[in-house]
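Quick heads-up: structures coming right below.
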Structure I
Amino acid sequence: MFRRIAVYMEMIKIAHTVFALPFALMGMFLAAREIGRPHALPSITTVGWIILAMVGARSAAMGFNRIVDAEIDAKNPRTMGRAIPAGLVDRRSALKFTVLFAALLVFSAYKLNPLCFHLSPVLLLLLFSYSFMKRFTWACHLVLGACLGAAPLAAWMAVTGTFDPRMLVFCFAVMFWVAGFDIFYALQDVAFDHAMGLHSIPRLLGVRRSLWIARAFHLAMATLLLVGYHEFGLGNWYLAGWAACVATLVYEHAIVKENDLSRIDMAFFNLNGVVSLLLGLFTYLDLAL
């Protein structure tokens, strides 16, 4: 049983939850302060349903992606060891898994409030659409960014039951951040994407110009985070977290070079995981202290 669970957790890259969850919690902390909750925390019930909704959304999206991309993954030496092409999980089981976690998202949204429940199908449509984007457009990186960028706004709505346009600042910040590091990830598959007719910014522009686009995206993220600082009246703890995140991103770009892509994995996962955790933690400290 534990081996089976491990296979499914690897299939959906459960460790990558570190990218979106801190930003969802960040939206939750800000919303809790907005409604006057002590220590910038909503009720434990609300926290639980938000986390379950995040688990459902991400697991359903990744499960669907693995089903849609199974044939492509089987042809790519880098991905042919994934669960479905490797025969560890069959498509029918993966589909059941996806439906189960999509239902978890919808049910969690229902338990949160009517606005979240009514918008849950829209979120699923956005999440599922990403799996087809690289077949049609180089903007697939931005669509993936939009999927994760929905997290802070969704958490805000989960706590307040309302839409606040100020949260779009953080949504776009996350979108550009994700799109930037996803360009790094796509650098590994430029030749394969070209052979298969798949689209990405690295395939369109080449390595050197793609690295500059990634830098521009991360600069946009850093700028938008400062706008969020102003819009929500945040303080020095937040600024300290922002500075640490910017320093981490600068280091990330320093170790990925046009003539040396050997440290992409470190830049993609380790350093970006640090960015999200730092920003989530320091935002909470700013609000709570």
Structure II
Amino acid sequence: MHRANGPIPPRAGIGLRFQHHQAVLETRPDVPWLEVHAENYLGGGKPLRYLEALRAAYPISLHGVGLSLGSAEGIDSDHLGRVGRLVERIEPALVSEHLSWSTVDGRYLADLLPLPMTEEALDVVCRHVDQVQTFLRRPMLIENPSTYLRFGHSTIPEWEFLAAVAIRCGCGILCDVNNIYVSVCNHGWQASAYIAALPVTSVEEVHLAGHSVRQFDDGRTLRIDDHGSRVIPEVWALYVDALSRFGPVPTLIEWDTNVPALEVLLDEAAQADALLGRAIKGVSCADVA
């Protein structure tokens, strides 16, 4: 039996989705931790009852999608209050959010939108991260985005922006390796430069997921972070590079669209676990990837 609410080990967990609530509760698979989207449980009811039952067996990570840390309008205090009450109730081992914005005129948009990477935006994000951490009375992790466009007036490389947030706010980094791969392919960046720029001691979690590829008639290719398939070999290889720099850190398999059987997620997690195990032992992961 896993120790509930304890620290998350450097093992591979899975993102828990509604489709698997009952199966996980009944079968108690041998997975070391679970992560859920916080907003799915703010309404209480049956989903929250499932989560409360599972937290007795597994360490839980709360992954937010709605705080809109980059919004010029400020943090929605009502939403932050609901998140805070969930944190108090579940006592998660980790709390994380995205480097993005998603609100305008008090309305929530159904996407995690990119920020202009400027000093002004950096000040906004840091102010909001400080506000959230003060309210929750705990540090949080900030996840790098997947992006499909760049603002022409951006002056700070995304990896330097993310590192600056971590250093200024004392927060951690959730390094989404799939997001890095998607963004570097879409923009022509260097994945090695991105990973090398992140402070080693700040990276406390890694995400892995699948993505789709869209081909346009003019020959352009766009990679879309839809979390709807298995992790591709190129992302596994980049994960190995990340482990070489950051060491073994808790790793999550995300799958949000075309959600498969629970066994598929567990199989992906087992592959990540094998790489983590080799990293813990100081063995090269190249032949596994």
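In terms of distance in nm of label points 7 Å out along Cα→Cβ at positions 47 and 207, the structure with the greatest value among I, II is I. Each of I, II could give helix-only ellipticity at 222 nm (-39500 (n - 2.57) for each DSSP H run of 4 or more, over all residues; to 500), but the derived value -25500 comes from I.
When relative contact order in percent (Cα under 8 Å, 6 or more apart) is calculated for each of I, II, the greatest value falls to I. Consider the structures I, II: one of them gives 12, 38, 31, 15, 4 for P(r) over Cα pairs in 10 Å bins from 0, in percent, for residues 143-270 alone as calculated from the coordinates. Say which. Going label by label, the one that fits is I.
To which of I, II does the computed value 3.6 (distance in nm of label points 7 Å out along Cα→Cβ at positions 7 and 31) belong? Structure of origin is I. Structures I, II were compared on FRET efficiency 1/(1 + (r/R0)^6) of positions 111 and 135 (r between Cβ atoms, R0 = 41 Å, to 0.05), and the highest value belongs to II.
No value in this document is a laboratory result; all are computed from the given coordinates. For clarity, every value in this text was computed on a predicted model and none was experimentally measured. Cβ atoms are built from the backbone, for glycine too; each structure is taken alone.
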